[in-house]
Structure I
């Protein structure tokens, strides 16, 4: 992969990382405000509880994506970014544009998904 392409993907990763960190902060603030929310009756309590569960699920997903981004940034530094971790072939530019922190090429990703569905 050319240096210009690596820089393009690194910038994409850093931009997404900043966005995720902001979203996580907002989610924590939302959870905190829900916790401090004055609950009037059972319906209010159920709504606040549901909202809190949704915010926590979103936060968990964002943290997972953040870890994948950090891993991809580490691969850029190590010189292994854009290499499929299964077949060790280059991951296509188009795939990386769609999923900038992809670990697998399309073919290997399909194999992994089929294996997971059989389990």
Structure II
């Protein structure tokens, strides 16, 4: 039995951006991540070891968001690669990262990147 685990609306104050002031004062970001995995063992045994621990996924996202970077594409790729590396049960990762109120010279609620990667 395959399924999907999703963490939605994760919020982080982080220091990503091309401009120096973005890396100095930071900005707010929102992250959604989902992973596809086989849940058969978890459904059968009712044990966490049979699935992917979403608290551990959160820690991967948090740790990567803590590392300043110029581009969200870099942050996103690092998150996706680390999830695939750490969790053998994961067959696919989908990630969305949004920068809230991006400095684009006009009004915008978010600037968003999407990444999807299969094992």
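Look at distance in nm of label points 7 Å out along Cα→Cβ at positions 23 and 47 for each of I, II: the largest one is in II.
Matching task: 53, 23, 22 is the computed value of Cα extents along the principal axes in Å. Pick the structure from I, II.
Source structure: II.
For the set I, II, ranking by distance in nm of label points 7 Å out along Cα→Cβ at positions 87 and 103 places II highest.
Taking helix-only ellipticity at 222 nm (-39500 (n - 2.57) for each DSSP H run of 4 or more, over all residues; to 500) from the coordinates of each of I, II, which one would give -9500? The partial results should precede the final answer.
Working: I: -26500; II: -9500.
Considering all the candidates, the number was obtained from II.
We did not get these values from a lab; they are worked out from the coordinates using the rules stated. Remember, predicted model here, so these are calculated numbers, not experimental data. Cβ atoms are built from the backbone, for glycine too; each structure is taken alone.
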